[in-house]
Structure 1
Amino acid sequence: MATQEAIIDEMLEPLAEALTPESARLLANLKVPSSVQARVDALAAKCNEGQLTANEREDYENYLRIGSLFSLLKAKARRVISESAHG
């Protein structure tokens with residue numbers, strides 16, 4: 001059975017193939033806005049304390065899923081950069 005991450009990774013491969021080294025560098029250097037990071041940190045703290053409401057838990061899980069997608073995109077961009085440096 002394929003994991004969610006493996007499926008997303010496979011589906012994003014055409015995007016990675018379309019990246020130029022320059023666009024890959026821009027993508028690899030993207031940062032999560034500080035307001036988003038602050039919200040994730042606050043939700044994480046509440047989660048660790050077992051104090052998330054149902055809506056907050058849903059928000060937190062969504063942030064984590066999207067964060068994983070963001071990480072996969074950045075990893076693909078770094079691979080393009082690495083391959084262009086060695087190619």
Structure 2
Amino acid sequence: MKQKELAELTNEELLQEVKKIKSGNILDAAIFGFLIGVSVYSAFRNGVGLLSFLPLIYIPIAAKNKARNKELEKLARDRGLK
């Protein structure tokens with residue numbers, strides 16, 4: 001299923017997406033924390049290796065999520081929903 005453009009969302013759909021932001025931020029932080037833990041463990045156990053740089057792979061994904069969340073909040077504010 002193709003994801004709708006943010007401007008095409010109805011007010012109800014937009015409010016649902018805004019409610020998902022907090023849980024999405026928590027999930028991003030948990031994943032990033034887990035990846036840092038794995039890289040630190042790997043660095044202590046085996047020295048610096050491929051797993052030491054694992055969190056760097058997730059940074060662009062988290063940045064994309066954060067940019068989308070900012071856009072959602074701005075759109076909700078512009079529509080007077082939040």
Structure 3
Amino acid sequence: MRLDKYLKVSRLIKRRSVAKDVCDGEKISVNGRAAKPAAEVKAGDVLTLSMRGRLLEVRVLSTPASVRAEDASSLYEVLREEKPQQN
């Protein structure tokens with residue numbers, strides 16, 4: 001599955017166009033390498049998202065073409081999450 005589509009289906013990013021823009025801005029890596037929107041994502045891959053000072057690292061568990069909103073979080077496992085410090 002394409003990276004931009006996976007980000008949308010998994011609800012990590014709400015819209016595919018935003019996912020594409022984030023990928024083009026090199027804010028997302030797949031297995032430690034910067035990824036383009038068309039990069040192939042498969043189960044077992046580790047995605048790292050760096051947006052708005054937030055770092056999120058997830059392991060892809062499955063890549064179905066579509067999923068219900070309430071089941072979207074079952075597509076990945078959060079490995080690490082760092083949020084910006086509040087002053």
For Rg/Rh (Cα atoms, Kirkwood Rh), which of the structures 1, 2, 3 scores highest? 2
I have 54 for relative contact order in percent (Cα under 8 Å, 6 or more apart), calculated from one of the structures 1, 2, 3. Which structure is it? 1
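Every number in this text was worked out from the coordinates using simple rules, so none of it is lab data. None of these values were measured; they are calculated from a predicted model.
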